[in-house]
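Asker: Each structure below is given as structure tokens.
Derivation of every value follows stated rules applied to the coordinates shown; laboratory data play no part. All values reported here derive from a predicted model rather than from experimental measurement. Cβ atoms are built from the backbone, for glycine too; each structure is taken alone.
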Structure P
Amino acid sequence: MGTTISFARPDGKTVEGYLAEPAAAAGAPAVVVIQEWWGLNDQIRGVADRVAAAGYRALVPDLYRGKSTIEAEEAHHLMTSLNFGDAAAQDIRGAVQYLKGGSPKVGVTGFCMGGALTILALTMVPEAAAGVAWYGLPPLEFVDAGKIKAPLMAHWATQDGAFPIETVDPLEAKLRAAGVSFEGHRYLAQHGFANETAMGPRRLPITQYDPAWAQIAWDRTFRFFGRHVG
């Protein structure tokens with residue numbers, strides 16, 4: 001189980017976050033975990049716990065400042081109210097810088113909205129050693145691919161109703177044209193396939209948990225972070 005901590009953004013403002021530590025935390029590599037549009041909820045805390053169990057210090061910055069929801073309409077409102085550039089350049093960069101205080105290398109990973117923010121963050125956070133985006137991408141015009149110096153992995157769902165797979169091709173072409181070290185994987189799955197709460201009557205119609213694909217994607221993610229973060 002992790003704890004709530006506060007850390008400083010580059011502009012000096014403070015942000016809270018959920019920090020999960022591995023058994024051997026001293027000098028361990030680290031990963032910033034970025035929430036879905038629901039907020040900093042139990043599910044994303046569980047993702048941080050999973051990353052910590054794999055040997056990484058894991059920090060989830062609270063991008064919504066204490067708010068979270070289980071209602072799609074409210075989640076959409078919270079997401080559209082979020083300044084993505086500020087979240088990437090300040091909240092996420094501050095989280096990476098905080099972790100760098102005790103870890104030699106820090107990666108970034110995020111899901112849905114957090115996947116889009118992972119890609120944006122790699123253009124704005126030079127301290128990040130690697131990134132893994134899960135079924136989320138920002139508008140192409142906001143991706144300054146020439147600024148991405150860290151290797152990037154992405155997991156896409158071919159039946160994604162939130163981020164259609166045909167929008168992935170131009171992003172991948174832009175990344176490769178800029179010489180980004182990039183590895184993209186596509187899964188015959190729906191949006192949220194790695195979110196274990198995306199099942200049963202409460203799930204959104206466009207989401208569906210798929211434990212088999214999720215396990216493959218996690219295995220790839222940890223091998224990737226093992227190579228690039230430590």
Structure Q
Amino acid sequence: MAQATLTISSKNYSSWSLRGWLLCRMAGLDFTEVLVELNDAARQELLLLSPSVLVPRLTYKDVTVWDTLAIAEYLHEVTPKSGLWPKDLAARARCRSVSGEMHSGFHNLRSALPMNLKARHEKFKIFSGARPDVERVKAIWTECLEMSGGPWLFGESPTVADAMYAPICTRFRTYSVDLEPKLAAYAEHVLSWPLMVEWTEGAIAEPDEIVELEVEF
């Protein structure tokens with residue numbers, strides 16, 4: 001029987017749920033998914049359990065953690081051999097930096113290109129305010145891949161950074177964002193990751209009546 005529960009929202013729309021779910025699976029955690037629809041009643045329930053009223057929320061061994069990076073750090077502490085962060089000190093610092101940048105930034109990109117795994121837009125015009133965010137993501141990926149040699153951002157194994165940027169890979173596919181070959185290969189590597197394939201299958205199977213979230217949960 002699973003010792004942990006992970007509260008998530010829509011698999012099609014909730015990028016933060018995806019990040020938390022990936023981190024738990026990468027850590028090898030045995031957990032049960034709890035799916036909530038973020039209507040008013042669910043918000044009241046979440047408020048009692050997660051002060052930020054946000055998902056994902058991990059409960060494990062009587063500990064509750066509800067921020068994605070906090071979940072990453074907690075899982076690193078309870079599963080130190082899972083490799084969520086790189087072993088090298090400098091690489092680990094960079095990994096934390098680019099993960100933190102995704103955690104707290106890129107607001108225009110999130111607004112202009114909301115996650116929607118069921119949708120495809122062949123000719124989508126990105127408004128000017130979001131373009132610097134797109135270019136910054138490309139710069140981060142380029143720098144990390146050049147330093148590590150790939151195929152993941154920090155080498156041979158996925159880290160927290162790959163979990164943090166995985167929803168961006170889906171957005172770039174949904175909105176047909178042009179990527180140079182090396183970056184396109186990285187995005188495809190993430191999208192073909194068995195964990196991402198499993199999540200995407202769940203998103204596709206999700207009922208269409210689940211509405212797109214007004215804010216990014």
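Asker: Rank structures P, Q by Kirkwood radius over Cα pairs in Å, for residues 97-168 alone and report only the one at the top, that is, the highest.
Answerer: For this comparison of Kirkwood radius over Cα pairs in Å, for residues 97-168 alone, the top structure is Q.
Asker: Supply the structure label, taken from P, Q, corresponding to Cα extents along the principal axes in Å with the calculated value 44, 41, 27.
Answerer: Q
Asker: Right, here's the next one. Which of P, Q yields 26.2 for mean count of other Cβ atoms within 10 Å over residues 17-24, as computed?
Answerer: It must be structure Q, since only it matches.
Asker: Another question, then. Rank structures P, Q by distance in nm of label points 7 Å out along Cα→Cβ at positions 81 and 153 and report only the one at the top, that is, the highest.
Answerer: Comparing P, Q, the top value of distance in nm of label points 7 Å out along Cα→Cβ at positions 81 and 153 belongs to P.
Asker: Okay, moving on. Computing helix-only ellipticity at 222 nm (-39500 (n - 2.57) for each DSSP H run of 4 or more, over all residues; to 500) gives -9500 for which of P, Q?
Answerer: The read-out comes from structure P.
Asker: If we compute Kirkwood radius over Cα pairs in Å, for residues 89-128 alone for structures P, Q, which one ends up with the highest value?
Answerer: Q
Asker: Figure out for me which of the structures P, Q the number 26 belongs to, where relative contact order in percent (Cα under 8 Å, 6 or more apart) was derived from the coordinates.
Answerer: It must be structure Q, since only it matches.
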